[in-house]
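Each structure below is given as structure tokens.
What follows is calculated from the coordinates using simple rules that are stated; it is not laboratory data. The shown structure was predicted, so the numbers you read here are calculated from the model rather than taken from an experiment. Cβ atoms are built from the backbone, for glycine too; each structure is taken alone.
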Structure P
Amino acid sequence: MFIQTETTPNPATLKFLPGCDVMTRGTANFTGPEEAAKSPLALRLFGIDGVTGVFLGSDFVTVTKMPTRDWEVMKPFVLSAIMDHFTSGDSVVADEASAAGGEAEDGEIVAQIKELLETRVRPAVAQDGGDIVFRGFEDGIVYLHMQGACSGCPSSTATLKHGIENMLKYYVPEVQEVRPVEDW
């Protein structure tokens with residue numbers, strides 16, 4: 001198995017591409033080992049000293065490290081853990097449907113927002129090893145949760161305000177603002 005790595009805009013995060021499907025539906029974000037109990041792969045990665053986050057995408061794994069750790073030292077351990085996982089035959093996530101997180105349909109405006117995020121935003125941020133998840137729409141404000149490389153990325157605020165907010169305002173006049181949320 002050959003695993004490619006890619007840098008992301010977030011210096012604390014690397015994107016690992018194992019050359020196979022990681023998640024067949026949705027994404028999964030783990031910010032600590034206690035959350036990773038449902039993912040044998042994430043648990044393996046949190047077993048590496050210095051790992052602070054694991055994000056699972058359709059065909060990639062994004063790993064976030066402590067700022068005091070060096071990728072030169074950690075990268076071989078992460079590569080080994082990913083390779084060991086995929087050769088073991090273990091599942092990536094025990095219940096993948098629950099990992100993706102449910103989103104209730106709230107009307108035509110929300111459907112438009114979700115469609116734009118799905119077709120125009122998520123593919124772009126996935127290339128950088130992250131994801132942006134819709135969390136709500138209230139009083140003209142769109143709430144988005146940033147995951148993977150996007151979480152804590154120095155350019156995430158600019159991406160939200162100058163990229164996503166402007167696009168949503170253009171296509172959906174009811175949108176007045178976009179705000180990041182840690183959890184909804």
Structure Q
Amino acid sequence: MSFERTFDESALFRICFVCTGNICRSPMAETIFKSMVKKAGYENRIAVISAGTGDWHVGEPSDERTLAALAAQGYNGSGHRGRQFDPDWFDKLDLVVAFDRSQERILKAWAPTDQDRAKVQLLLSFDSEQAHLVDVPDPYYSDAALFDQVLVMIQKACAALFRQITPGIRQGAP
């Protein structure tokens with residue numbers, strides 16, 4: 001799947017959610033955040049994608065438990081296909097959101113400049129109520145209940161992130 005076909009570079013704000021394999025946490029966040037963007041009418045202003053640090057699941061759909069957790073909350077994540085983050089994307093992105101410190105370290109190591117390293121942030125850092133947890137747990141080797149818990153964490157943190165970026169989006173709106 002080509003990055004250029006799925007990413008609107010003309011958007012005012014461009015965000016990429018990055019987990020390990022791009023089949024659990026980052027597709028949840030991409031789906032949830034896109035829903036928030038659409039509900040606010042910002043589809044032409046905020047571009048949202050997701051990727052993984054690894055290449056194990058490139059081209060695969062989201063994990064079935066991810067899709068089930070999303071569906072239980074009214075989201076449709078069925079169109080997702082896994083892809084690996086490409087360091088060349090840094091210059092096209094405003095924010096690169098990681099779910100745990102291992103992904104944060106990898107992404108910062110891949111970032112070609114200090115400015116690009118500064119774009120890498122942990123998702124929970126945007127939510128004052130969850131920031132102390134630091135990492136969003138990886139539900140892949142767990143049960144459906146952890147997928148549901150992780151989804152709630154991601155929903156809350158995405159809502160906090162959305163609240164933080166929308167004032168700038170409104171000001172920059174054409």
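For Rg/Rh (Cα atoms, Kirkwood Rh), for residues 24-127 alone, which of P, Q scores largest?
P
Suppose you compute FRET efficiency 1/(1 + (r/R0)^6) of positions 48 and 160 (r between Cβ atoms, R0 = 25 Å, to 0.05) for every structure in P, Q: which one lands on 0.95? Display every interim value, and only then the final one.
Numbers: P: 0.25; Q: 0.95.
Comparing all candidates, it corresponds to Q.
Assign the value 0.05, calculated as FRET efficiency 1/(1 + (r/R0)^6) of positions 112 and 144 (r between Cβ atoms, R0 = 25 Å, to 0.05), to the correct structure from P, Q. Show your work: numbers first, answer last.
Working: P: 0.95; Q: 0.05.
Only structure Q yields this read-out.
Once mean count of other Cβ atoms within 10 Å over residues 16-23 is calculated for every structure in P, Q, which label goes with the largest value? Provide the component values of the computation, followed by the final result.
Details: P: 16.0; Q: 26.1.
Checked P, Q; max of mean count of other Cβ atoms within 10 Å over residues 16-23 sits with Q.
In terms of percent of Cα pairs over 20 Å apart, which of structures P, Q is highest? Intermediate values should be presented prior to the final figure.
Details: P: 52; Q: 48.
Of structures P, Q, the maximum of percent of Cα pairs over 20 Å apart occurs in P.
Quick check on the output: -7500 is helix-only ellipticity at 222 nm (-39500 (n - 2.57) for each DSSP H run of 4 or more, over all residues; to 500), derived from one of P, Q. Which one produced it? Before the final figure, lay out the partial values.
Values: P: -7500; Q: -13000.
Matching structure: P.
To test your reading of the models, identify which of P, Q gives 2.2 for distance in nm of label points 7 Å out along Cα→Cβ at positions 56 and 80 when calculated.
On the way: P: 2.2; Q: 1.6.
Derived from P, not from the others.
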